[in-house]
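Peer 1: I've put the structures underneath this note.
Bear in mind these aren't lab numbers, they're just calculated from the coordinates by the rules spelled out. Since the structure is predicted, the reported quantities are computational estimates derived from the model, not experimental observations. Cβ atoms are built from the backbone, for glycine too; each structure is taken alone.
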Structure I
Amino acid sequence: MKNNKDVRVGVGVIIVRNNQILLGERIGSHGANTWATPGGHLEMGECIEACAKREVLEETGLSLDSVKKLGFTNDIFEAEDKHYVTLFVISSSQEGEAQVREPNKCKQWQWFNFNALPQPLFLPLINLLKENPEFNGVF
């Protein structure tokens, strides 16, 4: 891995509704063809909760209820030569259906039962579940 690039900070938003979580099938960027939570880059001066709400609205059209910090992962995408620290938050969104608002980044949004997550998962989500086995099936 080259050392000439900055580590980026990402925010991943686990949205829970009716014992399911919302995942999108990524396209284009790193992690293409994997399933990921909504989220994106933390901007300079932005609080994590505001980033979560902004990214979810931009990507899905959904508004979030209260946002709580969940944990973080250290994610090295070797093939893409990228390094992220991903800050995970958990929230709910009781109204509306997720829409693909960034078709160059996401192919589709679907709700999944905790015990039946699609494969392959996006690296930060894999790392979150690996490092926190108590989250498996119960978010």
Structure II
Amino acid sequence: MNTIIFRTAAPLIVATMLVFSFYVCLRGHNEPGGGFIGGLIAAASIAVFGMAAGVPEVRRALKVDPMAIAGFGVVLAGFSGLLSLLTQSPYMTSIWLYLELGNTTVPLSTPLFFDLGVYFVVFGTLSAIALALESDREEDL
């Protein structure tokens, strides 16, 4: 797609999709959503950006190879499960930490880090696939 309207609107669409994907990821433990669907939305935003700006521009914007992002997600998800072994609990048992920040209590948990790991795995893997397909399409044109 090479219309001026799409190329102009794409950055706004991508930014909105990325913010929404992160929101869906963070609310997913207690409500519908989570790392998988958040990663899908984020990868779709990268596909939109790739259609509008081209694969080289997307790779420059990402600054990190998408498969490295996926690898980081695998490590983060696996490490979140290992933390339960420190409390002599079974693997992947939830651990919660409550941080007092001013008048607010911020709960941090191992399921949150697992969801973030899944988010990075799905985002990295599907972004790599989308960029590979888009670069093949550009070569065919």
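Peer 1: Could you figure out which one of I, II the value 10.4 for mean projected area of the Cα convex hull in nm² was computed from?
Peer 2: So the calculation was done on II.
Peer 1: Among the shown structures I, II, from which was the value -24000 of helix-only ellipticity at 222 nm (-39500 (n - 2.57) for each DSSP H run of 4 or more, over all residues; to 500) calculated?
Peer 2: Traced to structure II.
Peer 1: Have a look at I, II and say which one yields 20.6 for mean count of other Cβ atoms within 10 Å over residues 7-14, as calculated.
Peer 2: It was calculated from structure I.
Peer 1: Compute distance in nm of label points 7 Å out along Cα→Cβ at positions 23 and 111 for each of I, II and report the one that scores greatest.
Peer 2: Across I, II, distance in nm of label points 7 Å out along Cα→Cβ at positions 23 and 111 peaks for II.
Peer 1: Of structures I, II, which gives 2.5 when distance in nm of label points 7 Å out along Cα→Cβ at positions 55 and 95 is computed from the coordinates?
Peer 2: It was calculated from structure I.
Peer 1: Further, regarding this structure: Kindly point out which one of I, II the value 4.0 was derived from, the read-out being mean projected area of the Cα convex hull in nm², for residues 31-78 alone.
Peer 2: That value comes from structure II.
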